[in-house]
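Novice: Below, each structure is written out as structure tokens.
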Structure P
Amino acid sequence: MPSVSSRPAVTTGIDASSIERISKAAGRKHFLERVFTEGEIACSFSRNDPYRHLAGRFAAKEACLKALTISMGRGINLRDIEVVNSPSGVPALELHAGAKQMLGERKAFLSISYSKGYAFAFVVMG
């Protein structure tokens, strides 16, 4: 795991996720429990199109890993990265455990967009 001081001051990550692929994977309870927090599952399934929102959250988690400049299995799991929404609905990242430690004093900023069956997420850390 790279030390906090060896990372650039600003890092970015981007990812795209197929809504159809996440919809199929979400049929397996183990997938949902391994990837998403209870809050993320509840929030997504409270929406008209829950799989769209799960795909956005999945893309955000992957983009976050890229911005942290690490890969899965390096002391961080996907549940350590949580997508939360402000009261106005704006998505944000809440990091826990190893992910929070990797972020250090930096801030994380998230944008999620959707187009033609895909969810896209962009993360900036600085």
Structure Q
Amino acid sequence: MTLFYQIWNDPLMTVNATHFISEAMRLCGGVNVFGELSRLTPTLDIEAVLAANPQAIVAGGMGEDDHGWVEAWRRYPELQAVREDHLFFIPPSTLQRPTVRLLTGTRTLCGQLQAVRDAD
């Protein structure tokens, strides 16, 4: 399943395939829609995400419980992830930092992607 992982909002940022977050995506059966980009943490515009049309969107956030970035995607109902309500939040300290908590974040991500597969 195709996935967009948002690590920052302004500017809009993601990760490429060589980033450790992408490895977590692969372990969970996700395909990073921006994996082929050359920069480790590329900046994007909304149009790029709209064109990629991921099946799921996962966002970290500025805080451990700030779902605002995920909710902001709802204004784009043409996105498959929005139409099917496959918008997820993961506390950034569990997936965006290479610590032992990465295991918790990966488990959370795998559960979210499994929910998408179960819904299909």
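None of the figures in this text is laboratory data; all of them are computed from the coordinates on show. Keep in mind that this is a model prediction, so the values were computed, not measured. Cβ atoms are built from the backbone, for glycine too; each structure is taken alone.
Novice: Out of P, Q, which structure matches 3.3 when distance in nm of label points 7 Å out along Cα→Cβ at positions 45 and 85 is calculated?
Specialist: Structure of origin is Q.
Novice: Work out which structure the value 3.0 belongs to, where distance in nm of label points 7 Å out along Cα→Cβ at positions 21 and 101 was derived from one of P, Q.
Specialist: Derived from the structure labelled P.
Novice: Can you tell which of P, Q yields 1.8 when distance in nm of label points 7 Å out along Cα→Cβ at positions 61 and 109 is derived from it?
Specialist: Clearly, the read-out refers to Q.
Novice: Moving on to the next point. Given a value of 35 for relative contact order in percent (Cα under 8 Å, 6 or more apart), calculated from one of P, Q, which structure does it belong to?
Specialist: Here the read-out was taken from P.
Novice: Distance in nm of label points 7 Å out along Cα→Cβ at positions 37 and 69 was computed and gave 1.2; which structure, P, Q, did it come from?
Specialist: It was calculated from structure Q.
Novice: As an exercise: mean count of other Cβ atoms within 10 Å over residues 77-84, calculated from one structure in P, Q, equals 14.6. Which structure is it?
Specialist: Q
Novice: Taking volume of the Cα convex hull per residue in Å³ from the coordinates of each of P, Q, which one would give 90?
Specialist: Q
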